[in-house]
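Visitor: Structures given as structure tokens follow.
Just so it is clear, none of the values below were taken in a lab; they were calculated from the coordinates. Nothing here was measured: the structure is a model prediction, and the numbers come from that model.
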Structure I
């Protein structure tokens, strides 16, 4: 799953979530439904997958990242 903003580094995603910025997620292609609530794996940057993060999602928005 990816974030709406193509973060180059996981630390950038973590900083955005800690700052309270709205970060939504999406799952491209036929790989599964959109995640609205729960947890999931986020990968980035889009297409390159140099980092992975475990995230908690509520109402389609990332609320915490590990």
Structure II
């Protein structure tokens, strides 16, 4: 169960990473095209929280060995 949860979080993390890269490139190409619709601070905060949770799960996995 825990391994499935970790795998789902990793996939969501990858989606957020790709989204941030795409959004950044679009903002560089056309100003305000993404920021008009999406708050990138919220996306970045969600990306960071998911990354921290994944690291905590991995740390607990290593300590239990």
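Visitor: Out of I, II, choose the structure whose coordinates give Rg and Dmax of the Cα atoms in Å equal to 10.6, 32 when calculated.
Guide: Values: I: 10.6, 32; II: 15.0, 50.
This figure was derived from I.
Visitor: Also, I was wondering about something else. Identify which of structures I, II gives the largest calculated value of relative contact order in percent (Cα under 8 Å, 6 or more apart). All intermediate terms of the calculation are to be shown ahead of the outcome.
Guide: Details: I: 35; II: 42.
The structure with the largest value is II.
Visitor: Which structure, out of I, II, was helix-only ellipticity at 222 nm (-39500 (n - 2.57) for each DSSP H run of 4 or more, over all residues; to 500) derived from, given a value of -28500? Display every interim value, and only then the final one.
Guide: Details: I: -4000; II: -28500.
Answer by label: II.
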